[in-house]
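Here, each number is a calculation from the coordinates, and none is a lab measurement. Everything numeric in this text was worked out from a predicted model, so none of it was measured. Cβ atoms are built from the backbone, for glycine too; each structure is taken alone.
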Structure 1
Amino acid sequence: MEKKYDVVALGELLIDMTNNGKSEQGNSLYEANPGGAPCNVLAILKNLGHKVAFIGKVGDDIFGHELKDVLEEIGIATDGLVIDKDVRTTLAFVKTFEDGDRDFSFYRNPGADMMLSKDEIKDDLLRETRIFHFGTLSMTDEGVREATLHAVKTAREAGALISFDPNLREPLWKSLDEAKEQVLNGMSYCDFLKISDNEIQWLTGEEDYTEGIKKIYEKYDIPLITVSLGKEGSRAYYKKDRTSDSFIMVEAAPFLQQSTIETTGAGDTFGGCILHFILEKGLDDLSEADLKEMLTFANAAASIITTRRGALRVMPSSEEISSMI
C-alpha cells in the first residue's frame, strides 16, 4: 500500500547556539542555528527527494515560530509539530574544539521538546509512513518517553520499518544507567540501528566494535547496524538471514577535508543517507557491494556537512555528494 510519507521522525527540534567568533569587545558571538537530530535526518532525506514529516514540540516563542518556519521552508511537514505556550523552546549551546569535536550545554529544564505527551501525537502520521525514526533525547523523561514508545508501536503495527539512533547526550540523563536502559529499550524495536564508536563501547563494554556488535546480536534481532567512526570512516553489520547468528561486516573510508569547521549534524547526515538507501533498496538480500556503496555515499555527505555551520538548512544535494565521491 502506498504511504503518504517516506520517513516520519519524532524528537527534539531546538536551537543550536554555535560559537561564531568574538565581538570587538572580545565577547563570544553565538549564531542561532536551527537543529535537532531527528530534523537533521529529515532535512537530508528531503534534499534526496523523499516525503518527510516531523513530530515534536516547540515553545510559543521567537525560536519556536522560527523553527516552524524553517521546517516549512525546507519542506518538512509540520502537521505533527505542537506549539506550547507554557514552555520554552529548547536551546543547546555548542562549544567546538580545534579538531571539530563538540561539547553541549542544554537549556532544557524543562524544554518544550521533553514536554510532548502521548495524546498530542497524531497517529495518522505514523500509519502513513514507510519508516519511523527516533532517538533517546525523547526518552529522557517519563511523559515524552511514553509518547515516543506509543509512536514506535503505532508505526510498527502499521508496517513501518523502525530506525533508531541512541544519540547519547550524557548531561540530559539523571544517570547513565537510566540512559543505558532506554537505549536497550529502543534497540528492542528497531530494524536499523545507527550507533557511534564511543556509544557502542559504552553500551557493550567492548573496545572492539565487532565484539560489541556480537553482544548486541545475541539479544536483538536488528538486520542492519551501522557504526560511525568519525575520522576512521564507518562500518555496516548486516544479517541477511535474521534466524542465523552469522553476519557480514563492511568498512568504508572517510572523506577527510581540510576545510572542516565543526561536526554538528554529521552523524545525522550519515544516518539520513542510510535511510535513503533503505528506501531505495530495502533491507533484504543486500550484498557487500550494496553496503559499501551505501556507506561511501553516507560518508561523503557527512564530510560535506562538516564544512558548514549548522546542518538543518545547509544539507548537501545528491549531486554534491556524488561529486565528492
Structure 2
Amino acid sequence: MPTMPISILLPTFNTAPYLAECLDSILAQTEQDWELIAVNNFSTDTSPEILQAYAARDHRIRFFHNDDILGKTGVSPAMRFAFRQATGQFITRMDSDDIMPPDRLFLMKKLLLQHGLGHVATGAVQFFGEDGVGEGFRKYEAWLNRLAASGGHFEVIYRENVLPSPVWMAWREDLERAAAFAEDIYPEDYDLTFRLRHAGCQIVATTELLHHWRERPDRTSRTDPKYLDNNYLDLKTQWFLRTDYDDSRPLVLWGAGRKGKRLAALLRTCDVPFRWVCDQPSKWGHVVSGVAMEDFEILSELPDCQVIVAVAAVDGQAFILDFFEKNRMKAGRDFWFFC
C-alpha cells in the first residue's frame, strides 16, 4: 500500500479514566503511518498530563491546549484547529473515551484507496459501557451496521446521522471542498455528514467492526445543552432546503404530530410553500401555522411532488412506505423520513 499518512483528530475533554486505553488502541494499529493531533479542550482532570506523557513517548503524537489557542470551548473549534495542524492525506476523527480495533485505520485507508477521491469510509460499530447500553443506542448500532452492509446511506440521511462522529475517514481534499469544521454548528458530526454529501461525496463501508463506542451518562453529547434536541429538525430542514428541495416540484409535509408541527413552523419561517397531509381523518381541515391539513390521498393528484415525512410510529411509517411503493415514489428523490 502506498505511503500516504493518516491524521487522527482527537478533541479531549475530561476523559482521563479512559484516555490511556484510547491512546493504546491507536498505538496498536496495524497501519502505522499516522499522526495524532490531540487537542485538550479545557479539561479540568488529568487528561493534559496523560496526553503530554504519550506525546513524549511517540513523536507521532502532537499535543495542543485549546485554551491557549482559541479561548473558547466546543468540539467544533477544537476540530477546526486540529484539522489545520494535520499533515496527512487522509483524515479521521477519534473520541478520547473510545477504542479502535487494531485494523481500523488499515481497513478505512484501503477503502479510500480502492474508491478514490469523492468517497468517505465508514464501517460497523459496537456500543459498550460499564453500566450497560440502553435500547436506543442498541437500535442505532443495529441501524448503522445494516447500512454498512446494504448501503443507501444518503437515502435515509434525514432519519439519523448515517456517518457518526468517531467512525469516518475522508480525503483531505474532500473535507476542504466541503468546508468541514468551518462553522460552529451543532451537532457538528451531523453537519459534517450533510456537508460531505452536499459536496458530492459518496459513502463506502465495510461490515468489519471499526469502532468500540463507549456509552456513559456524562459524555458531552448527553450533557452539553447544544445536543439536547436529538431530533435536530432545524439542521435537517436547512440542509434539505439547501440540497434536496426543488422549488419546481410541489412540497408536501406528512405528519400531524409534534414533529410535523415543528417542521411546518420551520418551513413557514423560511417562506417555503407546502401542502400538509396526514392519515388521520379527524385532523383534516385543521389549520396550523396557516396551512390546512388534508387527506394524504391528494398525493396521487400532485405529479412529481416531494414529501417530507414526520411520523415516528413504526406502524405509521410502514403504512406510508407501502403507499409510496404503490405510487412508485423513490427514497432520496421523492420522499425523506425526518424521524
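Summary of values
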item: Which of 1, 2 yields -0.42, -0.88, -1.24 [log10 I(q)/I(0) by the Debye sum over Cα atoms at q = 0.08, 0.12, 0.15 Å⁻¹, calculated]; result: 2
item: Which entry (1, 2) yields the derived value 0.50 for FRET efficiency 1/(1 + (r/R0)^6) of positions 160 and 176 (r between Cβ atoms, R0 = 30 Å, to 0.05); result: 1
